[in-house]
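Okay, got some structures for you below.
Nothing in this text is a laboratory measurement; each read-out follows from the coordinates by a stated rule. These figures come from a predicted structure and were not determined experimentally. Cβ atoms are built from the backbone, for glycine too; each structure is taken alone.
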Structure 1
Amino acid sequence: MTLNVRVSGALGDFVADSVGESGTYENVSEYVRDLIRRDKARVEAERFTVLKAELAAAFAAPDTGYHALDAETVIARNARR
């Protein structure tokens, strides 16, 4: 995938300072790839936090909210749908 992005003003200056000999990254592409990786990791961490909260609530629920089922019952119920 190829992306073309125009960045100007203060953002452009910031990117220019972040790449090259004086910056952390060798080129703009490397900088953008790192930003995307970090954003992906942030989104995955947020989703994991939500999942953990949902699971914690499920495990904290009283056992009276659940009832035992055997495989045959589940298969029969799903076959009727």
Structure 2
Amino acid sequence: MELNRVDAEVYMKLSGLGHFVQDAPLYESAKPFTRRVIEAFGPERMVWGSGTPAIVDVHLADYGEAERALVKGGNLARWFNK
């Protein structure tokens, strides 16, 4: 999946992990899925919708500070400012 190469205007929003895995509150069993999605779109085209920042922190733990900042709001701010 090289979706991020298709169109620079395509973004992916991750949220709602509780709909398909049951290990709340951090849904760590979904990490392989979230990693695959992030790798497919690239951190520069990801946004994460969550009222629980700890979930985002767990799923982005393997990424650098700059990549985490993009996913945790930087991309959305850039998108809104276009």
Structure 3
Amino acid sequence: MSSAELQLKLDVINKITELKEIRVIREIKKLLDFELDEDVFVLSKQQENRIAEARKEYANGEISSNEEVNKEIEQWLNEK
């Protein structure tokens, strides 16, 4: 690990120790737990089915760009 990387780690640790908001600390912990988890993630049958369905939709060109989706969201929000 380079000295710049080590300094970055120390900076992050120092900032975490200064945090007052427990909600933020919990979110950081969740992120770290996820990132450091070495277990294999096992999908449920429902998750596997949804992934297969999404792959078919993608293969059939049934996709939307971010721009299209953002426009739809804007329209929906303006209707409310």
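Please state which of the structures 1, 2, 3 yields -9000 when helix-only ellipticity at 222 nm (-39500 (n - 2.57) for each DSSP H run of 4 or more, over all residues; to 500) is computed from it.
2
Rg/Rh (Cα atoms, Kirkwood Rh) computed as 0.95: which structure among 1, 2, 3?
Source structure for this number: 2.
Comparing structures 1, 2, 3 by distance in nm of label points 7 Å out along Cα→Cβ at positions 27 and 51, which one has the largest value?
The structure with the largest value is 1.
From 1, 2, 3, which structure was distance in nm of label points 7 Å out along Cα→Cβ at positions 11 and 35 = 2.6 calculated on?
Checking each candidate, the match is 2.
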